[in-house]
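Below you'll find the structures, each written out as structure tokens.
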Structure 1
Amino acid sequence: MYDVSILLQALPYIRQFRDKLFVVKFGGELLQDPEHVDAIAGDLTLISMVGIRLVVVHGGGPQANVLSETLGFRPQLVHGRRITDEAALEVAKMVFAGKINTELLSALHKHGGRGVGLSGIDGGLVRAHKRPVTTIMDKGKPKEVDFGYVGDVDGVDPTLVLHLVAKGFIPVVSSLGADEQGTILNINADTIAAELAAAVAAEKLIIMTNVPGVYRDFADKQTLISSMRPAEVRRMVETGAAGDGMGPKLEACVRAVEHGVHEAHIIDGITRHSLLLEIFTNAGVGTMIVPERPIDK
């Protein structure tokens, strides 16, 4: 006897989310295994085929690290943020807009998904400026950091993305942008995903990562938090309890839900089909960030 209850759970969610727009972001740590890329692409295609509109945003940090070391230089990270000098920018262009984007499009094509590869430069999607020298706290002491060719987002023009989505395509956006002078910039993929989700008034922002979600105590796997509001998130980030890697993701989620996105999710992208479980089952997986006050739908 087959248990079809989990399939039946999906029906009300398909009805609820049909024609709604989701922004799904995942990092390069999920894209190192071709079989895993294939599984994610299959899930995305299924979601699209039941009538949910999708925009995908991806990073590629681990792949950029590998290529950097192959070329003879070591990547530099500060509090989870990549320092991008001229050599690192060349790597980012090759990896983000080249290798990873193309492989994702190919995987979507295999499953019948109509992916279109973009970067933040295409159609003026992301307006950005070069990050100035920034003072950060390092081991309790202020430290000035020049992030190089790293961009901060000034705004998003979703015209091209919305046009593609309306025609049934899945935009796949790599995390590059450019300033007004055409200087190419490396932009945090979580930030692009959050700003894009807000600009298109997305129903959901879903960030897939390599951990199950947010923990009150990362050493205790029983302390996974199922739901949070922005004030609680900010406390965790400010105290350092969220950790360097999770901080930018949580900040992106707060930014999204405070600018019109109904819900933001951080889920375990390592577990196969976690995206389907989060969207189409009652229990879901991971951590959901919701606005302080409900948004009228």
Structure 2
Amino acid sequence: MKNYYRVMLGKASVHAETCFAGSFIGANFEINQDLTPDLPDDWRLFNKKFIPIFLAGHPDKTKIGAGLACGALWTVSKGIKAGDIVLCPDGSGTYHVGEVSGEYYYEPDDILPHRRPVHWFSQTIDRADMSEPLKRSTGSIGTVSTITTHAEEIEQLIGGATTPTLIVTDETVEDPSAFALEKHLEDFLVQNWLQTELGKDYDIFEEDGEKVGQQYPTDTGPLDILAVKKDKTELLVVELKKGRASDVVVGQVLRYMGYVHQELAEQHQSVRGVIIALEEDPRIKRALAMTPNIDFYRYQISFKLQKV
């Protein structure tokens, strides 16, 4: 199966033109060694080896930041397969599209030394032509973001077709149509975090001034928001459900919490979960009754017309 990725070519796309001219994508993260013998199929094994190496060279970084860096390095070097499609912004609102054409190679003493060869297409995509969901996905924080869920739209944009209508598919939401007017919930919550109840006690996790806690990657998929208590003693997993949440989401949050506890939390940190949805049903109430470390919040949207 062909997958699709947004790949940043240096901070603010500073190396984009070099990569386009040289037919490659790449990453750095200041791990200065050839990774060829150290690219297992399981990214967790890669992280287990290279997170300590990364932290040794960056003692000011957290395990969360190290996990993000090493995960991105593995994805560029191994996780992206030959035949996959990459979208890379050039810094001016245009995304260059290419097909990864080969395996990892190492170019020491050069920019983005951990590389993959790419055949760049003649077609490009203007950000203005993307749907709002695709804009949010391609605008995610970090070096790499997976955008395979938007494959149909991307292929249509490459072919010059119009953007398709948004389709929502999520087995943990019983009534996705209820979110028709609220599709920007996550971005709205992040932008207004300090004005929420959660913002009183927690901050969205940041690394080097960037909110890396939004759509943080895990081995069971990206979690919506990863936050940290203001006194740094607790990590918070926030899962947003755009509609009425079923009890399935409790298991999903527990999986995220397990990952955060085992892979990201420092020794002094506990982990808590939050589910935010439009409505709950009796089944989720039953499930939450036995999981006191997960809280449930309902969100409300207000719409008002005022004659002037």
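Miscellaneous remarks
- Source structure (of 1, 2) for FRET efficiency 1/(1 + (r/R0)^6) of positions 216 and 272 (r between Cβ atoms, R0 = 30 Å, to 0.05), computed value 1.00: 2
- Cα extents along the principal axes in Å from the coordinates reads 59, 40, 37; which among 1, 2: 1
- For mean count of other Cβ atoms within 10 Å over residues 192-199, the highest value in the series 1, 2 is held by structure 1.
- Among 1, 2, structure where helix-only ellipticity at 222 nm (-39500 (n - 2.57) for each DSSP H run of 4 or more, over all residues; to 500) as derived comes to -7500: 2
- Taking relative contact order in percent (Cα under 8 Å, 6 or more apart) as the criterion, the top structure among 1, 2 is 1, with the largest value.
- Of the structures 1, 2, the one that 1.04 was derived from, the read-out being Rg/Rh (Cα atoms, Kirkwood Rh), for residues 40-87 alone: 2
Where a number appears in this text, it was derived from the coordinates with a stated rule and is not lab data. For clarity, every value in this text was computed on a predicted model and none was experimentally measured. Cβ atoms are built from the backbone, for glycine too; each structure is taken alone.
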